[in-house]
Structure I
Amino acid sequence: MNKLLKQTLFFLGVGLSSAALANTPAPSPVKVDKVTSVSLEATANLMGTIYSKMHVPMTAGISGRVEWVAEPGSFVKAGEPLVKMDMLPLELRKAEQVAQMKRAQINVKYLFNEVERLQKLRKTNAASQFQLDQTKSQYDLALADNEIAELKRKQIDDQIARATVNAPYDGVVTERVILAGTDVNRSDVISKFLDTEHLEARVYIPIKYLAFLRRGNEINLSNEQQQITAPITAVIPSADPRSQTFEVRVEIPNHANSQWAAGQLVKVTVPVQKADPSLTVHRDALILRKDGTYVVKVNADNTVKRLPVTVGKGSFDRVAIVGELGDGDTVAIRGAERLRDGQSVVIN
């Protein structure tokens, strides 16, 4: 009888233990992040405009007839032609000037020989001193005329060089003001040329925020396709009397140029308050409930505890919090919504 009772109690205990183990929930998988101390700035979103650092009108280098102009939208590399003028009048002038130079050189050679001949005759008194002096003067004038002819040829060469307007940098033709076949004067605007490689954002900021912006500080810019962080390249501390704003310029990194265009409106995030160190968590760590906001702390033994927090200012994926947490604590950012205090977890 006693032996039967012992066996019954043994199997009953094993059954209860198995039932208890079956009712113990398996550890839940979670993804975690650290609580970190970060200096978060209070910010404001303002609208800025993208400008090219170089968007210049291309002007005619000489007066004459336009022979060819690059089409709007054409990408032209530095040194390649943007405008070509009719070269025929200049080529004819140059040919005429070359002929004038040959004539001047012939005259110089003739007078040189004449001076030498008269100097020999003067030694035998066969020529007068007046005649010799007069020929020397004519020779000197011929030399000067030859130099003038050479300078005129160089001037024509300069005009021929300026007859073709080359791109000063890599860029795109944005507007064609003059069509081929039109006669223009020197300095008339023929087209407009945009540098697409060197862009900057210009934003006008209320003067009361001047103390929080310095050259070299990084600020965030975003459009519909991209968000970047770039340094301030210029702070112009001259406030507009009416709007009470000052200008700040931010250079767009070259690797991001394909997503930005001159004239585009962009959102610029600027600091409006001094940054103070705060404990921060990833935004995904916040659990929003009707009675407040919570985070789930993961203890060293992989058990969890839900803690209430007060949410402060944020920046991108992190937000400042106040609660029973310390720098370096571990909090769950995935899989925390249904966890109970004391429940075990497995960290992914």
Structure II
Amino acid sequence: MTKNKKHQKPILLRKLKNKKIGLAVSGGVDSMVLLDIFFNISKEHNLKLYVMHYNHKWRKESFKDARLVEKYCKENKIKFLYGGNKGEIISAKDGPASGGKDEATAREQRYSFFTTCARKFSLKVICTAHHRDDQLETVLFRLARGTGPNGLVPIKEFRELPGGITIFRPLLDFTKGQIYKYAKENELKYIEDKTNRDVNYKRNLIRVKILPLLRKINPEAENNILTFSDLAYSQYIALSNYFSMLLKKIRIRSPLILNRDKFLKLDSCTQTAFIYWFFTVYGIKGALSKIHVIKNAITNQKKIDLSKKYIMNVTGNEIMFSIKLSCYET
């Protein structure tokens, strides 16, 4: 991973040529490498860069991050856009690891800021510095939290946001090690966030403790896990196409009312996979671990709670999924 042209993606770069590009830059090694790569190809491809930095104020040192990014931008005549929480800086003990702030909310804040910048400056592409290690951590985190094949969807290189804005992640093929190597070879300054080693953060626990153990079991563990993730998700997509057609054959009046006899004629594995797919499509959450209970209820014509919102009632030849009456009450 160097500045050499042979490491660039020529087809993707042709698509970006002559465009305004937004870069999400925190000041860490990943995003500083992203910024440096794009700066070095900007003249050749006529790219106008807009660097977006969002300060969550989770650390007292957070303003150093902003100053580092701003300094790089000023030295290279790049537009620097700053955003941040209006509140005061919070201490580490009140951060996301303790529940004081959560990472999902932080992500929403960042992307809201990126979208605002994109609309204001007519940016159609926003680049982030997600890399191969992020892919692996995401898969393991979702598996540990509880997910099915749909949850193994890899981080996509491109993702569309409302308003015709595209999120582009050009570093997904590169490992963290390659990113550090690029920074060292090109004498690139960056800030190492100390909280990245704090195992109170669940993702950090995977990165710091679990991944090294997996490498001891097999040096190729990371590649094997990502290959499995791709295969499992691909199989899920193929099955989804089949189950969409199957649903039309076993539904009664509504997609939420199924023919019990036709369902029971399916083999056990198909029943299990279909239930998972069905719940995923219709947003029936929290029932993944109950599939054996659900199959038993269908066989024995019972009524059961699926989640805080949904119930399943099996009577006669009908399997009916419905929203609880309490959810309609105000």
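Every number in this text was worked out from the coordinates using simple rules, so none of it is lab data. In this text, all values refer to a predicted model and were calculated from it rather than measured experimentally. Cβ atoms are built from the backbone, for glycine too; each structure is taken alone.
Details
- Distance in nm of label points 7 Å out along Cα→Cβ at positions 34 and 322 derived as 4.8 - corresponding label from I, II: II
- Structures I, II, by mean projected area of the Cα convex hull in nm²: label with the highest value: I
- Taking percent of Cα pairs over 31 Å apart, for residues 82-257 alone as the criterion, the top structure among I, II is I, with the largest value.
- Ranked by FRET efficiency 1/(1 + (r/R0)^6) of positions 170 and 194 (r between Cβ atoms, R0 = 30 Å, to 0.05), structures I, II are led by I, which has the greatest value.
- Each of I, II could give helix-only ellipticity at 222 nm (-39500 (n - 2.57) for each DSSP H run of 4 or more, over all residues; to 500), but the derived value -14000 comes from II.
- Which entry (I, II) yields the derived value 21.2 for mean count of other Cβ atoms within 10 Å over residues 50-57: II
- Looking across I, II, the calculation of distance in nm of label points 7 Å out along Cα→Cβ at positions 66 and 298 that yields 5.5 traces back to II.
- Which of I, II yields 28 [relative contact order in percent (Cα under 8 Å, 6 or more apart), calculated]: I
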